[in-house]
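Trainee: Presented below are the structures under discussion, each in the form of structure tokens.
No value in this document is a laboratory result; all are computed from the given coordinates. Since the structure is predicted, the reported quantities are computational estimates derived from the model, not experimental observations.
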Structure 1
Amino acid sequence: MTIPTEQFALFLMLLLRGTSMFVAAPMFGNLSIPGPVKIGLGVFLAFVLFPIVSVGAPLTDRSLGELFLIALREVLTGLSIGLAMQVLFSGIRFAGDMISFDMGFSMSTIFDAENGTQFPVISELLYWFLLMIFLSVNGHHFMLEAVYMSYGAVPIGTFSIGDAAMESVISLTATMFVIAVKIAAPLLVSLFLANISLGILNKVMPQMNIFAVMFPLKIGIGFIVLSATVPVIAFVFKKSLTAFEASVVELIKVM
């Protein structure tokens, strides 16, 4: 059985976009997941999309250089979708970094196999907790849906970065900071009030060793407030996820 060259070229382009998304996307891009598994996911996604995605101009009429540029654009499209989803979890890690710094845990780090580096303990705790929520609300389904939608907005070989796309990227980056502040706000406010109280106490009782009191007190307050606000953090994350998905869709439309 011979495979038509045009269909093979189309399948290859589908494979490049899907695999690139899996390489850059949260959870799927985990360094602990072997490369062949990511490629296998890309192959599976390409098989699913192959019957429903069409290509405009024939791919086989292109020169080798043109095919290389089309393949490069497909890789960039997939990476853009995956990295856009990573912005959400970068905001979560940023929130954890702010909380850890204020609690005095900035030097207390844990190795993260996903990124091959170290992050503060609170940052890792928030990341994995909210990743479970992300999966529970079918966020991974949205990532696959985003790849499918991208073929309507960005046909094969038409990827470009214009002014509208840059504005969407800036908007996504701003969303990252908004999510981080919303998640970290209860703890940051509580620890700020604790700092003010300790400052007043130091003025009233200058003979007290304030540093001996400050560190265990801030750690205790941090864990108490974090435990008490878990439902609030989950609620804020779900609400932010809806707005974030809309921003990703907008980015795909203007690419």
Structure 2
Amino acid sequence: MTLTLYPAIDLKDGACVRLKRGEMDQATIYADDPGAQAAAWEALGFAWIHVVDLNGAFAGKPVNAEAVRAILAAVTIPVQLGGGIRDLNGIETWLNAGVTRVILGSAAAKNPALVREAGAKFPGRIVVGIDARGGMVATEGWAETSDLAATELAMRLQDAGISAIIYTDIARDGMLSGLNLNETAALAARVSVPVIASGGVADIADIVALKAASRTTRNLSGAIIGRALYDGRLNATEALAAC
């Protein structure tokens, strides 16, 4: 199976940024035109764009809607969106606006009934984002850590009509320290839906290792890549060829 790589566009105050471990005061601005950045990723051959409204994740409601719409207008490839989407109305609004998949993070941990309702109403268009700190689920823009294990949440929601689970290791996010492949593969081995690795991709070695792991762990389906791409540590053409 071919891995899918998702270049990340994290939106803060209308700009494309990268954070370190989810700290909003640790933002590096990479582009002030998110639409142009998305178009550039499509031109390089990526098949998806991964978008997160960072302000929205903290506010609990969409904040960077204008920037998201600019991205949707700029590309022809599918876009998945997370950050501040907490109810069915919000999900439906973005799906109608052209988003292909909506990511539920804090909402999935705090309101699993919403995931089931959304999965039934929009089958194949809901992704659960599980963000973990030390293996435990974190919510509210990673400001809170729960007493719920990431694997437990994944197993509870795997049959909710979702299309994938994104597993993010917060300690590695934006740090270029390498994927937490062991934890991600262990989670993927216990669920029946595709799992997308996130947090820490540093260079081509991470993609090669993920590809190798996917041969024995069938639900390892791809990775979200951010800082390594923006910093030029990961060549897009080389990364896609390794998938």
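Trainee: Of the structures 1, 2, report the one carrying the highest value of relative contact order in percent (Cα under 8 Å, 6 or more apart).
Mentor: With respect to relative contact order in percent (Cα under 8 Å, 6 or more apart), the highest-scoring structure among 1, 2 is 1.
Trainee: Have a look at 1, 2 and say which one yields 14.6 for Kirkwood radius over Cα pairs in Å, for residues 5-132 alone, as calculated.
Mentor: The read-out was computed on structure 2.
Trainee: One of 1, 2 was used to calculate helix-only ellipticity at 222 nm (-39500 (n - 2.57) for each DSSP H run of 4 or more, over all residues; to 500), giving -9500; which?
Mentor: 2
Trainee: Given a value of 25 for percent of Cα pairs over 27 Å apart, calculated from one of 1, 2, which structure does it belong to?
Mentor: 2
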